[in-house]
Structure P
């Protein structure tokens, strides 16, 4: 009906608006540019999350954590009889994607500034700051019910009868929600300060 009175139809008008320039760019051109920029941002973010989430990056490439990385590699979570090893990322980075990005951005800014200022660039400085860093991690674990531990250690599948007699009642309290992993397991992945 619109074509009968000389006006183009809705689809033609929409297509014309998408293709015709609005000052310098057409709406379609702006959408394509926006899509490309958005895609590059999403892919770039994912690449950075993957690169900065490796043990190599955490322990040697950028961070002043080579002393802790060695402890981890030599400890029960880095080398054990089953061959299953936890990575830095498994224990220290949240799994939920939006929070993961916020956490990595915040930690990244803090860590880069710390690296540039040489906050922990010697083993002596590391040892001096170790208790403070450990307390921060312990508080985080206590606050989220040791979620990083629970990502691998599933209490609903544990058989108390197969555990050592002295730990059964303690693990029972954890299963009841009256305690959390970090209450007893400070120093399990790294040497306790």
Structure Q
């Protein structure tokens, strides 16, 4: 299959073997994959990753034995071992043995196909287009900010950076009624934040 593989540098290869799912995993036909700053950091040497990049995806499950077969899905990119205390008591996000799609120990989504545990997959509603669904992973990261804030926030939350994640965090906070100050470098992106009531600074 065709894939973007990070070796000493990123290389598009046409001879990458199709993924073989382990027990509990399914193959996903990738429909869309998003580029994240983490991907660029990996190319620069972050985490020492070698393999197929890409962790933001929407795809179709290709496994006739799975209840998700033929369904469009997005993925929780952290795959825990399922057996350690962290996995049993919390979730796979804190598993010391976890793999992370396209980031640590697991080939990613810049390929025709990838594989993930079925337990990490979330079906995409029919009315959500691929171009929107591919933002599920960064949106989940942005929404996590709401989990760590105090229940009541009166003072503005400062968001530094108007990239994809900074904008998504701003939109999530404003959607929850939290006052936001966004500092960034791009007038067009700051205008998006201002349109939802954020204070902005260039």
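Taken together, the values in this text are just the output of simple stated rules run on the coordinates, not laboratory data. All values reported here derive from a predicted model rather than from experimental measurement. Cβ atoms are built from the backbone, for glycine too; each structure is taken alone.
Work out which structure the value -7000 belongs to, where helix-only ellipticity at 222 nm (-39500 (n - 2.57) for each DSSP H run of 4 or more, over all residues; to 500) was derived from one of P, Q. That value comes from structure Q. When Rg and Dmax of the Cα atoms in Å is computed across structures P, Q, the figure 18.3, 55 traces back to Q.
Once FRET efficiency 1/(1 + (r/R0)^6) of positions 37 and 117 (r between Cβ atoms, R0 = 35 Å, to 0.05) is evaluated on every structure in P, Q, the highest one turns out to be Q. Each of the structures P, Q was assessed by mean count of other Cβ atoms within 10 Å over residues 85-92; the largest value belongs to P.
Match the computed value 16.7 of Kirkwood radius over Cα pairs in Å, for residues 13-108 alone to one of the structures P, Q, and report its label. That value comes from structure P.
Distance in nm of label points 7 Å out along Cα→Cβ at positions 125 and 173 was computed and gave 4.0; which structure, P, Q, did it come from?
Working through the options, I get structure P.
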